[in-house]
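Visitor: Quick heads-up: structures coming right below.
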Structure I
Amino acid sequence: MLRTRLQCIHADGLVSLGLSRSVTMALSTAVEFLALLAVLLCTAGPVCASALPTRDINLVALNDFHGQLEAQDKVISTPGQTPRTIRVGGIDTIAGALRDWRAEDAQLLFVGAGDLLGASPALSSLWADEPTIEGLNALGLRFSAVGNHEFDRGTQELQRLQQGGCSAPVAGKACQLRGQFAGARFTYLAANVLRADDGQPWLPPYRIEQVKGLRIAFIGAVLRESAQLVNPSGIARVRFVDEVAAINQQVRAIQSGAEVAAIVLLLHQGGATTEAFDQTDCTQLKGPVVDLVRRLDPAISLVISGHTHEGYTCRIDGRVVTQAAAFGHALTRITMRFTQPELQLQSISAHNELMAQARFNADPAMRHFLDDLRQRSKTELARPIARLATGVLSHLPNAAGESPLGAVASDAQLAATRALGAQIAFINSASIRTTLDAEAVPPHRVNYAQLAATHPYANSLILMSLNGAQLRALLEQQSLLADAEQLRRTLQVSAGFFYAWDATKAPGERIIASSMRLHGVTIDPARIYRISVNSYMANGGEGYTVLKEGIDKIDSGIIDLEAITDYLIAQDKAGQPAGSLEAARVVRIN
């Protein structure tokens, strides 16, 4: 405080008091000396810290972008006010916001917390998500934690997206946009994704950034359960280990080297709160991230999280934890304030900023990028596929767990694999990303872009044999995996198969065995049945481990999006557009 006050006195001010120039210069020198002495003697107390000059490191964080390059309409609900719909997001709007903020601080750091791509709209997925990587490069993204969706097409494809190249698991998409692909200029980080052969990190666990004379370390990590959320065959080269143990190990590695001013964690795991997405220092955060943060090494000053698609800037035991919702609808602005000359971290402030188009002027270069991408994609995205029986096929479950789109998708899968011997098709609900919206008025045509948005994972269809007892065990796993989320995780089943379940029974005992029928015939526990599932499920994805017991497995080579595309076309040509109401396949008792 002394230095702050003394700095208000300067030579011109002393002259104005009528003192001679020689006296003025002597007093001015004394003032400078006392100011320096005050800094040297000042302790780290709050009063002293507030008086010292500071140096700010500014961060902007993005999470769960999922290749959402274009803006979307979002309903904003504020207590006591009428809900309003505004246009938010879009990579051109984000670029405009970053441009404005970099005008305030040219050394601002833009970082991510995972799921930047994967489960992407057709504008990105049509080109193997290369447009998303190009866009994030243009935005100046520096680092990002890897998310579970970055592994959707396996480690080989993730490695290509990071390093560049045209050899990709999904043929016909890689390098089709530009003829070549240079890869990400930002670095994916993952402390807890280890090589299966030697246990060493598969991706860089951390990076240290030099900014404004300060060294800031960034550690990346992804939820350990990622192995259950992606196709196991694509991640055979790696294993996912406990997040906190791996993170804390990297903290020690960082501390053993040159000194850093702060350590920031980019964590693809999150929580949720009932508080407003833009409330500062919220206190009601719940979920997996809370326990993780409490077990972290105290040297970690800030946690930028993701995965749960929630917006919050909270404090857990005094430590700042943030998440910026999803799809680029918001970004988190963070300021880390350091005192000088000691360069000790004094405070961290964070706030979520809505990416409203009305607030930020779109960046012209990114607008041109989008316009060019739309033009290149126009023909394929607008290609009509077929007529539907209705304008909307919802992916949301009813009280029994079935959805209209789930029924169509499972029928499409069965039709695609019936010639190979399939009798029943199962699809996990999470593999159907969104509702299928066709033209609102008859003949309810649906185009490629609308259909591709519902099946973004490019899973192939696998045939296998299970006996009747295993079929029941498979259905029982729906409740064993997540009792509170059973409806969301209910398997969608093809026409001809029927069963009932009792919600009052204990998890693992809910399927009524006598109700299980195939074309009206009761399922025999000892009989072998040929089933069709996607490759994600076939390898035990989402925890459906019974499917790993299947025998006589065949990879059909048919991609799920191709299956539903062909099915809708066939139904349309037969004069029976898909989506007509029919009898329930799954019935809930109680």
Structure II
Amino acid sequence: MKYSIRVHKKGKIKELKAEEGTNLLRFLNKHSEEVASPCGGKGTCGKCRVRVEGLSGEPQGKEKKLLGSSWISKGYRLACYQEVNADLDLYLDQKEEKAKIITASKERKIKIEPVIIKETIQLAAPDIHDQISDLERVKNAGEFKTGLSLELIRQLPDTLRKENFRVTLVYLDNKLISVEAGDTTAKNLGLAIDIGTTTIAAYLLDLNTGKQLGVYSLLNPQRQFGADVLSRISYAVENKKGMEELHKSLIRCVNDIIEYFESTLNIQGKDIYAATFAGNTTMLHFLMKLPVQNISVAPFIPATTEMHKITARELGIKVNSNGYIYILPAVSAYVGADTVMAVLSSEMYRKEEISLLVDLGTNGEIVLGNNQWMVACSTAAGPAFEGANIRSGIGGVEGAIDKVSVNPVFSYGTIGNKQAVGICGSGIVDAIGGLFTAGVIEGTGRVLSREELKCSRGDIKERLLKLEGMNSFVLDESVDQQEPAIVLTQRDVRELQNAKAAVAAGIKILAKEANIKLSDIDRVYLAGGFGSCIDIENALIIGLLPSELKGKIESIGNAAGAGAVECLLSAKILKKAQKIKESIRYIELSSSMEFMDEYVDCMGFDA
């Protein structure tokens, strides 16, 4: 039996049909209607709230607890808990999230030797004494391999004669990939894209000059399938068309990026001949539609970590139909191409000094080494740094509390100076660092009650309350009068402790593996959006970064994106990326008892 689902969004109504028993969150995902679902529909995060008319009965059990009376009274339900058994009206009134996404990075000068080269030549026209074929005529113009498709060979006679045998030859790796009528050398564009779990950053480049023509960033549309890679892998494995949905969401997103550049910069997608893609190993598997089920279970084996060169046509990416997509190399299932690119752009692989690279996100990728050796690991930090699994947590979007000061008085700032709607990772680090310094949080991570607090400050005491039996701290009084407060709970503090302990322990294990002291590390690079936004002093206070590293820490922005750009602009650097991948030795932490010991030791804030 089918039921009618009327979806109300931005003043418009879309009527859809759903089979009886269909899960409402899965139904919305299928129809590309984004609803926040950090847990991937597991029923644990309580954030896939939708206003529904037509459901019978009241929320019970865990759904009731996760929603809270304020949301229930306004007609909200959690989409992941609902099965369609009647005609429904759904109101998708979640605000569109405008994210603060770090696209800038530490730049270095490189010699422009792009992966795509264009050359205009004048061919001799055929006559009765020169009867070689059109293809042979082109091949005789130089020493190169031909990679012309059947489609291009079909077009070749008209192409040669359109401008009286004056043509532009397009090469990739000394391979002829296209022949164009006339002189088109001025139109030679490339695209570099960093696919993060949470955000995506894209850079449009003029391959002739190396000039950056445009930058575009957005939230990863796959967030509706889960906040972290494990949630998305589960979705891909457990749902018949899960992989197809995840793959298509990325391809649609890439093509939307191209359309954005077309409309805003007056360029054409057909003038983009190459694209480089960085990202963690799972994201690149989704891009290529490769099986991911073995990434999430021991011994954590991906389908590939190699660099791949794929025709744009094969992936359905709307650049030049003869263009190529470079999938950049990764190290392991959990040290991806984004980390390799960060090593590349930071230049730590070239230096004698010992450097530590830390990329903080849903996983913490860490690389330690210099021009003689490099070791790497990945710590399952969990999504706390991205605001997931935190009661009032959200990503780095407008209205997210991203800065908190406790001393000398309590205050906070939000992204875009908007009304507070939640707290993101950098705000959580600030809040916990400040509350620990003020004595509200003990070294063990326990949040004190109002009665236990020895501090006499009223602005602190009045913000302490009991919430669901947990000592909690109120950051903001209300959110659009729909929730009582933005709070930091005892459970949130424990989530952050788990994440920061995993990162700190990973750093210490790599130092032991390299047989060096933490004090031997000369420089620390913090990569990625979160690493660029956190207050380093608070990161040291809570033990996210060991105290021995103080004074050596530098934020380098989107180093993964910078590396992807460099690979696009220099064929030599592209080859260097493969060598870097091969030179990094990966350490698996999940089976290490030594790591577990360090993890426990790093759990406290006074460790």
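What follows draws every value from the coordinates through simple rules; no lab data is involved. Small disclaimer: the values here were computed from a predicted structure and weren't measured. Cβ atoms are built from the backbone, for glycine too; each structure is taken alone.
Visitor: From I, II, which structure was distance in nm of label points 7 Å out along Cα→Cβ at positions 138 and 394 = 3.8 calculated on?
Guide: The value was obtained from structure I.
Visitor: Work out distance in nm of label points 7 Å out along Cα→Cβ at positions 514 and 538 for each of structures I, II, then name the structure with the largest result. Can you show the working numbers first?
Guide: On the way: I: 3.7; II: 2.8.
Biggest value here belongs to I.
Visitor: Given that Cα extents along the principal axes in Å, derived from a single structure, equals 109, 52, 46, which label among I, II identifies that structure?
Guide: Traced to structure I.
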